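Values quoted throughout were computed directly from the atomic coordinates according to the rules given, and no laboratory measurement underlies them. All figures in this text were calculated on a predicted structure; none of them were measured in a lab. Cβ atoms are built from the backbone, for glycine too; each structure is taken alone.
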Structure I
Amino acid sequence: MDYKNYKRIKVGPYQSVGILEGLYVFEILTGIADVPEYYRITKEEFDSYDQWNTEYITDLKTLFTIVNRKCVCNGYNRVNPVPRNYHYDVAPCPICGHETVSEVGKVQLGTLYEVACLQCGNNFTKLKD
């Protein structure tokens with residue numbers, strides 16, 4: 001993925017949400033040079049951005065959950081972000097397409113983990129890559 005393909009749709013302070021190569025993503029500017037990092041989000045998180053983008057005033061729960069996911073692209077290394085052991089992941093259900101957020105902090109990179117779709121109840125596996 002190349003961050004230059006990002007289409008910013010909703011904007012907040014040092015952050016935004018938009019679409020990057022067909023995925024809903026959260027953009028946050030990091031470091032002294034405000035270099036962007038992009039994290040995959042669900043359609044529901046995208047739609048509710050106007051509510052949670054001001055959470056930093058009272059609660060950082062949604063933001064914390066998002067930035068502890070796999071960074072799909074960043075401005076430091078556009079092509080291959082450095083793999084790290086992220087704590088949350090987004091997995092689309094192969095049956096209904098609903099995107100479910102799973103806590104995967106204790107799952108090692110390169111391991112399959114089980115996901116239960118919150119919409120249709122289907123169980124499927126996903127690789128933590």
Structure II
Amino acid sequence: ASPPLPSRSLDVSLTPCSGKLPPEAIQVVLEELRKNGNLEWLDKNKTSFLIMWRRPEEWGKLIYQWVSKNGLTNSVFTLYELISGDDTANEEFHGLDEAMLLRALQALQQEHKAEIITLDDGRGVKFF
């Protein structure tokens with residue numbers, strides 16, 4: 001048997017602070033989010049960014065799970081139906097921003113699970 005680990009106590013004293021992180025610390029946090037795929041820089045100077053709760057691939061996986069479990073492969077949907085339709089009201093992706101939905105569908109398209117199509121009244125998607 002391994003010897004027990006020594007007991008350690010940690011004395012932490014809290015001091016008032018301004019509530020602001022130094023720029024270097026902010027950059028570390030943002031870079032970690034980027035590495036994990038949850039942040040995308042919107043400009044070359046790295047002054048604007050998009051933070052994503054879920055990566056597009058994760059949203060795509062959730063959408064495709066819904067399609068599969070409901071036997072909806074080989075079906076066509078408008079983007080509106082997916083994010084605002086009654087059939088998806090209880091799904092996590094219901095109400096998703098349309099730009100993020102498109103990114104999720106593009107991820108599925110790369111996996112050959114969906115194809116983004118143009119319909120008379122806008123864009124749609126066919127699932128395979």
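Before moving on, here are some points about what is shown:
- Among candidates I, II, the computation of Cα extents along the principal axes in Å that gave 41, 31, 27 used structure I.
- Top of I, II by mean count of other Cβ atoms within 10 Å over residues 38-45, largest first: I
- Each of the structures I, II was assessed by relative contact order in percent (Cα under 8 Å, 6 or more apart); the largest value belongs to II.
- Highest-scoring label, criterion being FRET efficiency 1/(1 + (r/R0)^6) of positions 62 and 118 (r between Cβ atoms, R0 = 25 Å, to 0.05), among I, II: I
- Origin of the value -11000, where helix-only ellipticity at 222 nm (-39500 (n - 2.57) for each DSSP H run of 4 or more, over all residues; to 500) was derived from one of I, II: II
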